Structure I
Amino acid sequence: MNNKHAIQMLNITKIFNETVIANKNLTFEVEAGEIHALVGENGAGKSTLMSILFGLYQPTSGEILVNGKKTLISNPIKANKLGIGMVHQHFKLVDVNTVWENIALGDEDTLLFGFLDKNKIKTKITEIMNEYKLYVDLDAKIQNISIGMQQRVEILKILYRNANILVFDEPTAVLTPQQIDGLLEVIVNLKKAGKTIIFISHKMDEIKKIADRATVIRHGEKIVTLDMKETTPQQVAEAMVGRKLVEVKNKYTKPKSNEPILKIINLSVKKETNNKINALENFNLEVKPGEIVAIAGVEGNGQKELIEAITGLRKPSTGGIVFNKLNINNFSIKKRYAEGMSHIPEDRHKYGMILDFSVSENIVLQQIDQKPFSKNGFISSSEIQKYSQKIINEFDVRGTRNGAATARGLSGGNQQKAVVGRELRKEHNLLVVVQPTRGLDIGAIEYIHQQILDEKIKDVGVLLVSYELNEVMALADRIVVINDGKVIGELPGKNAKKEQIGLMMAGQKVEV
């Protein structure tokens, strides 16, 4: 076998429950010292393939070679021993411990009687930080450092274990533009130091910027491996979805009425984790019918508390929320929905679905007590089936067994499509939407963006919270930037610059 490859996954097939084929006869080869992007739509089989490489799953058939040697990767410890490290999309850190404790966890140098050799550990980490320009405060607790810094800790963790092959799974999902640039620089430095990188991403501009090659997979099969020097992001995207893509963009029409449908006045909301501190302070905002207002900011700057106060999940400490000219501070969630509010929540598991109910039941959750779904206290299964099937077809929700499958059994992307379809198709005049396309692929994103833009035509007011700047810039009429629970500034969506928004997200006032 050719030893210029760091990883060769040959003819990998993975079948779950004897029926679901996640990977089908898939060959994925990564050369030593390259940055190789792995791209594909949601449910294409990327995560399954990487979970096999990391020893979390065993392939049904096929073989793996690491540095030319055939090997069985039975668990993540074996993967670590082979020099494979993974930076997961959701960080695996202990919040109450310090940075250095997290980095050394499970691989500690000890003194006599099992005491940690703190100085030796910190010296080793400092050497790694200097080598890769990856600086972070070793004595800070994880809960007190930013998301970008937490990600650095994850990278240091695998470098501390001498990994030579690093897998990054959607690593930029929660970062600001400046943090993304910083991370991409780190990845390029790792390559210069001789590391091999597998980079899983949906973001074409990032892949173009740093990847040497990209392998596209679709429906569990390899489609093509592309040389990124000779390939445009558009070509990669089209290989992913198997068709031409249409750019979806706001036309920036003015709202027909100046009377706001939603008005937030001097709103303050306490932090979820600490009832003495405000997560949101003296916040003011208006959303008019036929207008999309986007909140831009790094995750954790008060967005969650703002949305929960508007949708009734949390009581504000001061200020007012006026919806359809009514003060709704004391309205129940049900009453807010009845008044015409639709809510696509950030956490679809916690707030969007009852996971052990069927997909059909989830689609009619809020309307189950209304005609035609129930009459005189009796539920009409045929009406529920008819209505839910329409949404399942329209939003291409896959794997539902005509709506009978439990919501838990769907992939994250398909759960998201079901929630989005339900909220967009019920009667509403205000749409509160958080991260509408998190976990979705390019084709589904294009469709849902178009649906959100169509809300404008129906004179619905849309409040969008998204951590994806491309999404904010494609959809918003107005962009309100939030930092540490306060409005830093506002700018029109038309001609908004990424750099401007990025600086504001980091807390700097910028002349617009």
Structure II
Amino acid sequence: MSNKDLISIIIPIHNSSKYLEEAIKSINSQTYENYEAIFIDDNSKDDSLKIVEEYAQKNARIKIIKLKRHMGVSTARNIGIRAAKGNFLTFLDSDDIWDKDKLKLQLEFIKNKNCELIYCSFCYMTNDSNKISKPIKIKEKVDYENALLDIRILTITVMLDLNKIPKRYCYFPKSKIEDTVNWFSILRRGYVAYGQNVALAYCRISKKSRSSNKFEMAFYRWNTYRRVEKLGFFKSIYCFINYAVNALFKRLNKMRPREVYKDIEVLVAAQNLNSDTEIDNLVRRMKISSKYLIINQNQNDVSIKNENVIIQKGRGVSKSRNFGFKYIDSEIVCLADDDMIYNDNYKKIILDAHNKYKTADIICFYVESKNKNRKTKRFRTKKIDYINANKIFNPEITIKVDSLKKYSLAFNEMFGSGTKIDRGEEQIFLFDALNKGLNLLFVNKKIGEVDQNISSWYTEMDKEFFHKQGLVYKHMSPNHYKLWCYQYAVRKYFQYRKCISFTEAIKEMIE
């Protein structure tokens, strides 16, 4: 490994197994690869060390230092700094993550600016790693006097040029606010920190974290002014008031609702549309006022100029949706069939919900069915579990595209309209999402209605119907499908009793 432009990453770990893999993955995914990642295990009692060792076997750039006793984050960082061989120094905490271009962009910035210390903007995120804030604004240039009034240099955002700042100046003191004291110490020596207003780091918010106790932090800040920086009483008062005001505005800003999601795209599964006029009529009838993408399954060679339409050979609504997922370029995708009619304010309702419930990967809404045989049940806003996932149907589903890609969600193409098993694709899809640990939510807001008058869902409940329903449950829940079959037979008994007996219905589903 060349020492030229080698970046040393210092990561102290202590009982960090819950989030450690995310931190390591954010290092492994860096587009700049000339780095060494030094993990200092501060005598962890959980699986933290084991996790790092497994990744170290696959990545030679990962190095591990084991401490025989727990020594604290400052000492752990200092041991890592002492072992660092790079010309540039960075830090990452075991519960935070970086953008994949963090090292690359920061190295370019520090060299282009020809400066010794830089830091970047960052976002706060929740424990489940969903971004919950806009990038925190930082100053373009901070010297010692500025830092005393308001310092927003987060340790995980920093890069230092060790050719210009001696390593002995970089060691962290033993303090309750060791990072702040360290930056004060460096800047007091005449160095200047330059801000890079690009969010390249994500800081996890935890109610148990030291920084979450604002009164305690204020006490340590006052002591730092008086006992560490040895400021006079009146200057300490002046600096502390500025610190308190800035902290208050930052907290209010963090608490203010953030509009992270700004656009949605309706994914329409359609078939046999032969002209642009038919497309325009469909969009008008569905009352689509947002971006849309129509997957038109058509066996004929047709010429359609509308750029929001993709022609696909073959049949099957699940196949259509999976195909469409590849081309969605908005933040939220809404599933729709060609019989969906949206409310005028559907876009606002959907965006408001996704911005309010940022941790929800999939949010389902109320869509009224005009088919009396498929009357949808409207229930209160609540999390979707394995039980009520059975009451959701396609046009009610909206998905965060990031989650769709991150968890490789897709419909099972054996199921759904246009296949031999013409039902159950949305239930299998939602069960798959639940099995992968996604957060699903139902919001009690109506976004539209569907006709479904053509559906024969409840008019031919014969042996074939129950055989297909059994296959749906088998794919939904391979280990518990028999229980699902029994509950369905009991729940729907009065709707099928004239067509088939209870025993025959059970038999067909289980077989």
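What follows draws every value from the coordinates through simple rules; no lab data is involved. No experiment lies behind these values; they were computed from the predicted model shown. Cβ atoms are built from the backbone, for glycine too; each structure is taken alone.
To test your reading of the models, identify which of I, II gives 26.7 for mean projected area of the Cα convex hull in nm² when calculated.
Values: I: 26.7; II: 29.2.
Computing mean projected area of the Cα convex hull in nm² on every structure in I, II gives 26.7 only for I.
Please state which of the structures I, II yields 0.05 when FRET efficiency 1/(1 + (r/R0)^6) of positions 181 and 485 (r between Cβ atoms, R0 = 41 Å, to 0.05) is computed from it. Computed on structure II.
Work out FRET efficiency 1/(1 + (r/R0)^6) of positions 245 and 293 (r between Cβ atoms, R0 = 41 Å, to 0.05) for each of structures I, II, then name the structure with the largest result. Ranking I, II on FRET efficiency 1/(1 + (r/R0)^6) of positions 245 and 293 (r between Cβ atoms, R0 = 41 Å, to 0.05), first place is I. So relative contact order in percent (Cα under 8 Å, 6 or more apart), computed for just one structure, reads 11; which one of I, II is that? The value was obtained from structure II.
With P(r) over Cα pairs in 5 Å bins from 0, in percent, for residues 365-428 alone derived from the coordinates and found to be 4, 18, 28, 24, 18, 8, 2, 0, which of I, II does the value describe? The read-out was computed on structure I. Structures I, II were shown, and distance in nm of label points 7 Å out along Cα→Cβ at positions 61 and 85 at 3.7 was computed from I.
Thinking of I, II, which structure, once FRET efficiency 1/(1 + (r/R0)^6) of positions 69 and 165 (r between Cβ atoms, R0 = 30 Å, to 0.05) is computed, gives back 0.50? Clearly, the read-out refers to II.
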